[in-house]
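Q: Listed next: structures, encoded as structure tokens.
Any read-out appearing in this document is the output of simple, stated calculations on the displayed coordinates, not a laboratory observation. Fair warning: this is a prediction, and the values are worked out from it, not measured in the lab. Cβ atoms are built from the backbone, for glycine too; each structure is taken alone.
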Structure I
Amino acid sequence: MEDKDEVRWADSLNFEARWEKGKAMGGGGQAHAYRATSKSEPEIKAFLKVLKEQTNPERRRRMFREAAALATYSHPRIPRLLESNAQLYAVSSAQLYLVTDLVPGKDLSSRSGKPFSFDDALLIVDQLADVVEYCHERGGIHRDIKPDNVILRNGNADVVLVDFGLTFNVNEQDNWHTGDWQELGNRFLRLPELSSYSVHRHDLRSDVSFLAGILYFCLFGQPPAVLEDAVGRLPHQRDGIPLHNVSPNPATARLLARLFDVAFQPRLSDRFSSISEFRKMIQDINNSRIEVDADDPAVIAEQIKKGFSTEKTARQQRQRATYMKAIEWIYSIQADVSTLLGREYVPTHSGDYDPATDHPYRNMGLHHHFREHLMRYWMKITFRFVGSELVVTIAEVNSGVDEVEVLRTDSEAPNFDVGNRDLVKTRLLKGISRIQEI
């Protein structure tokens, strides 16, 4: 065959001039896939990908992007581009195709329901992480890492990452972005940043979460599917996912749980900040297979601390600070009411309830200055962190009365001037007036 750099971009309007189409190989949603043989050099066996929607301009540009990425990359775990005519994407008569090395073996999805050993699972993910790190260093994001796109070369724990059809390069300055209405990614693991109309669809951290999904699949033989289920559990927290059973020792199980804790966070800022941070965690897990001294508290503490998400910790600290400011805001309203009543009633409150959640609450109100529990009126004040906002609601304690919102503000930079102080005051005064009537 001619020098690959000379034939990589072909002027042929279709593949038939140079390639003999063989057995169908399934393909993905964007293209048909076949085995192929070079007509000029029959000993060359290859993988042929032919665009399905040949009249779709966005799909045509996407195939060119994929071919251009493959032409740029040179990595042993990425198929080598042999030829493509995708540079003719603007020529309507051109039937776009690309040809790559044929990788012998089945895809990782063939192992559904058949978990790998712990060592092989780590090896597979670290190999893929090496590919992802290579791409990220060059500004490339795969955005579709799933078992269907991972080939087990010759059936072994020796992997190749394929199908760069959704690839994106953060250094590109063009208008070829996928339509805002289109959802990217895959059903193997749905990521919120790849949903329709998301402004974060070009974030490198998406690939890292997909890698964690691959590790999960290798260990348990099933996909993680979604980051949070209907009751708020992350994939590794669900029934039938025994981390300790698949881990060689308790220290490894703790680190594995921590990796999933971070990688499966719905918020991008709470996940691993980079592929290198993820790979460091994989290395720590690999090293932890050697038993540690289970009786040394310092060693155990170090194992637990590895993998903490500094971003998540920082966010939780900021939330706590905002929560305390919101409590001070309620305190100030209580003090105003106490002053209005000549301090016959004074502020009172209970401790935190559900403090480890995003919706802590307190019972807060006023009681008579010397009769206390006999003449006390409390309201349930709930402080919910919803997305990027803090929402404060009030409700009668144990009354079944619907909650009423009294404040909605940015959780990072709260503005308490927008809160409805008068509504809180009115509720407190009406509650105390009922106590007086009794």
Structure II
Amino acid sequence: MTSTQYWIASKGRALHGNLDIPGDKSVSHRSVMFAALADGVSRISGFLEGEDTRATAAILSQLGVRIETPSPSRRIVHGVGLDGLRPASGALDCGNAGTGMRLMAGILAAQAFDTVLVGDASLTRRPMRRVTEPLAQMGARIDTADNGTPPLRIHGGQALHGIDYASPVASAQVKSAVLLAGLYASGQTSVSEPHPTRDYTERMLSAFGVSVEFYPGYARLRGGQRLRPADIEVPADFSSAAFMIVAACVVPGSELKLSKIGLNPRRTGLLAALRLMGADITESNHSEQGGEPVADLTVRHSPLRGARIPEEVVPDMIDEFPALFVAAAAAQGQTVVRGAAELRVKESDRLAAMASGLRTLGVQVDEAPDGAVIHGGPLGGGSIDSHGDHRIAMAFAVAGQLATAPVRIDDVANVATSFPGFDALARGAGFALESH
């Protein structure tokens, strides 16, 4: 794949259909990691066949874990236990996956051997001190580039000890890295957060038999616990579903049904925000998969109105802001977002990239350091730079369905990291989206 791939999005028809969204990326990463550390064979279904998650599985294979792929989206993982990983012959490539790099840093900090974690150009710009500093407090030795970015050079043979870590950032990846290192540490390890973040790690460690105490904003575990094998069914990814949810909300005459969507309560801030704006979204068939709540969603077009997004839901929708910005652009009136500074250190500066792209399409956006005011109105055509960010590319594919002229979206290859086949699924639902 090359970064010269682009899409042309233009006004399509009303969206209809029952859509199967790919597996949750965050759950897929964790399922294969934890299965690798378990004492025995685990089976995973619904595994996301994206570049990020495949990169994590490839890293574990390089570390001596046998992983079988009997069919697409299924994995059989022959766990080697907490102490069974083996040195790799070279650097470990995380691709575009911040989750993969940060969580693997927690695991690898406790191994007897040295490792080097590298990533693509986008990942190499992302901040890693937020992970390396608490790991260093536990006794780890990890070197970064001068500005705290990858590659990560992890020195083996360090004895880790538990800490009580008050994280300055609300980041599930930071929390998870510290908890995973805590499995190897002497004593207890706890993490408290300024705002509650997603609890995938805590839920899934519990599914693998680890005793974890957790509630919103806090988690604690005791070192030395073993993981027992588990069969994990990965729910459909809410962040991927977000683009289809917003599209059905804003394209007149639409009705989409999305099956078995993961509804982790720390993930679904977008639903709260859209409902505040007047969206028509119903849930049915509630159940649980791999420790995660899931449900079917039915989304119907409904005129949206601008709203002030409550700051308390912002940490629960940090990956969904590109989709929300498009909903806000399509809404009547102003939408105000604050408390979203974390968007500036994602795959791109998502605040700046979304604001710039929407302005290109004629939407007024007043940017702030931690958010924006989006003035809803008609969308025109134009050429958008996605900055290699998969979520920005998909957001503008949705925006194009409302635009009065075609929208060209450049640099869309990275969509395959989280939502392989997005363009084909979108076209099947009624999007006018050409791939080039």
Structure III
Amino acid sequence: MTFKDFNFNEQLTEGVDSMGFKTPTPIQQLAIPVILEGKDIIACAQTGTGKTASYLLPVLNQIGPTPSHQISTLILAPTRELAQQIDQQVEGLAYFTEISSVAIFGGGDGMAYENQKRGLQNKVDIVIATPGRLIAFLNSGALKLNHLKYLVLDEADRMLDMGFQEDIMRIVSYLPGNRQTLLFSATMPPKIRKLAGSILKDPEQINIAISQPAEGINQIVYKVYDEQKTKLIVHLLKSGLYTSTIIFASTKEKVKALYKDLKSRQINANAFHSDMKQNEREEILLEFKNKQLPVIIGTDALSRGIDVEGIDLVINYDAPPDPEDYVHRIGRTARAATTGTAITLINERDQRKLKSIQELIDKEITEGILPPELGEAPVFKNTPSNDRNKNRRWNNKKGPARKGNKPQNNKPAPSA
């Protein structure tokens, strides 16, 4: 199957060709025909499967080569970074049409708000927005959605996790009842189904490889002491095997600390966190996308808000608390049928997290061998988490060379 089988209008087809799209992904094959039929849809697909194009293409085709330049489409996204990326993809796919779009999101100064306000007044067809900023425009009267035909909720699960459920329902109250609603989510917990039931009409349901990492990801886990983590990361980054790397840490404080450590070791890296100004974050993402910055460090917010091709290594400095977040993190590599490596660093406290991840993906992750210069890996005891004495004994060890630590019987990690 090719994109020509969808019979898009000539201008959109030209945009698809110019973007280098050849063969539709599974989510695109299933979702596009349903959306073209005018049906509501609830689709579950992991990151990196091409879901953005699976709703943009049919909506752009329906708007047509000669749009009315009234806001016909609203796309809600959880983060400003994702909103900007969707806007960029609209610009590329709709290049040969007269369709226009604007992204509106919070952050920045008053000038950013005024620029977005002017953008809305320029008779755009598509608005891509984060919920909070959109409500601000609706409350001020600067935005009217009386002519809306299409509502898209992208990363719906992430929006609910971030506490946007009330905002979403408030936004829906401003919209015409006669519309087509498209809900896309990487996971399908009960709260998503409840939301879908309240705003969708007889939706078609599509599920694509729920919570399964792409086959092209070489997954490796290293068991380490905390003090070995940064040393191992430096070893990996200086190996020369990887050109584009994302490192995920659990908090912005750890992001900042790791950035300082890597910088002191002459690693060209930068941190990405919420304490930065919007223009600083945009500059870092642009440098990373253009391969001028080889390493970027962030929290889980980055796992849903970055769409960059060619990332060949993802490192989990901390195991994520939710196994679903593991899938999102490592989904930044091996996108669009390419290959990549995902490395997770596990201390003894993370054993249960690792077990939950392996149960979710139904696969045992290959264990890597620590470089000899980093010392011996810890030997974990399979003790219950409430056995405080045993946990305390492990936590009180001050390094990998403590007496009584036996060498780890690791299998060599497969080549990247």
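Q: When distance in nm of label points 7 Å out along Cα→Cβ at positions 228 and 332 is calculated for each of the structures I, II, III, which structure yields the highest value? Working shown, then result.
A: On the way: I: 3.0; II: 5.7; III: 2.4.
By distance in nm of label points 7 Å out along Cα→Cβ at positions 228 and 332, the leading structure of I, II, III is II.
Q: Check the numbers for mean projected area of the Cα convex hull in nm² across I, II, III and tell me which is largest. Intermediate results must be reported in sequence, preceding the final value.
A: On the way: I: 27.6; II: 18.0; III: 21.2.
The structure with the largest value is I.
Q: So relative contact order in percent (Cα under 8 Å, 6 or more apart), computed for just one structure, reads 20; which one of I, II, III is that? Walk me through the numbers before you get to the answer.
A: Values: I: 9; II: 20; III: 17.
Considering all the candidates, the number was obtained from II.
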